[in-house]
Structure P
């Protein structure tokens, strides 16, 4: 493999994240080695470790990237939507689209949550889930305030159901190896979710 030309530190870190996510799409993330990461990038292990102190540092950088990109995309589409229910739908579909574009990401997220060690990457994943819950709960409270969402529902429960529904679709995709199928199922799945939380007489298109 031909070595890459010299890259600045931030560019090298971004290339490392891309390499890890690409590898995670086709193999068990826990089995990915720094040798494989370096080979995927076309650099030596020495070059890789000039930017990361350890493999754990690489994983933390990947999880940090996922956290910022996923939350950023979800928040952006939610802010542009016309109403809380529409925002939740846009966020739901944006999350599914992110998974389809980066199939290695859910493998890594699930892997970190199952990790018995309290690694830096695992802490970032927990923080991501906490921030994500706040974003969803905020939209739910907005929906309750304007009468779109039933007021007798706890926002935290709705948020858990929202995330759990996405995780169910993602798990099916991981088991079948056909991530594109969840793009077809996602709109109808959200419709069922919406019918369960919306107030009587609210029409969700």
Structure Q
């Protein structure tokens, strides 16, 4: 599957089959995702893999009672270690850490999609509860939970805003160029069918 198809076929999956996801598959996903960029290459992401049913139920309850989460075979709890990055960026370390976690979480979901798995991004709404459930030390901050498994049924494709409704040039509000050129792919198709005359 090429990258365009992977991105286009990724959806938030909330219904999972009871099929297990092996640690080997999880390792394959994380091993490639670890190539994600991070602030000053600090790589301060940390992962907790949760398969235990009781823990998943507690996590789901902590995440605003989203009980569907407990049916996912795996929870990947993506955390950040605030120690080294706090020294590097005393004022911005939380913001940068969230960015680092967000980038690698996106790559995790894309790799999972390539392998035929479904995922859903769930924000940690109660860090203290999650830390208690998983015995996480104070300097490790849980940020995102990615549910992972095989989709139970077909997922209806959701819509996305047209690019020209969110695109600006040079400064916010400037749309002075012809944004009808997007997507560029439609013009490539036209050029393929266009017969050029020799001069």
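The numbers here are math on the coordinates, done by the rules we state, and not lab data. Given the structure is predicted, the values throughout are model-derived calculations rather than measurements. Cβ atoms are built from the backbone, for glycine too; each structure is taken alone.
Which structure, out of P, Q, was semi-axes √(5λ) of the Cα gyration tensor in Å derived from, given a value of 36, 24, 16?
Q
Match the computed value 15.6 of mean count of other Cβ atoms within 10 Å over residues 91-98 to one of the structures P, Q, and report its label.
Of the structures listed, the value fits Q.
When you work out distance in nm of label points 7 Å out along Cα→Cβ at positions 59 and 83 for each of the structures P, Q, which one comes out largest?
Going through P, Q one by one, distance in nm of label points 7 Å out along Cα→Cβ at positions 59 and 83 is largest in P.
I have 2, 13, 22, 19, 18, 14, 8, 2, 0 for P(r) over Cα pairs in 5 Å bins from 0, in percent, for residues 27-122 alone, calculated from one of the structures P, Q. Which structure is it?
Q
Just checking, which of P, Q has the largest value of mean count of other Cβ atoms within 10 Å over residues 43-50?
Q
Determine which structure produced the value 2.6 for distance in nm of label points 7 Å out along Cα→Cβ at positions 51 and 67, calculated from the coordinates; the candidates are P, Q.
Source structure: Q.
helix-only ellipticity at 222 nm (-39500 (n - 2.57) for each DSSP H run of 4 or more, over all residues; to 500) was computed and gave -24500; which structure, P, Q, did it come from?
For helix-only ellipticity at 222 nm (-39500 (n - 2.57) for each DSSP H run of 4 or more, over all residues; to 500), the value -24500 is produced by structure P.
Give the label, chosen from P, Q, of the structure having the highest value of relative contact order in percent (Cα under 8 Å, 6 or more apart).
The maximum falls on structure Q.
If you work out distance in nm of label points 7 Å out along Cα→Cβ at positions 99 and 115 for P, Q, which one comes out largest?
The structure with the largest value is Q.
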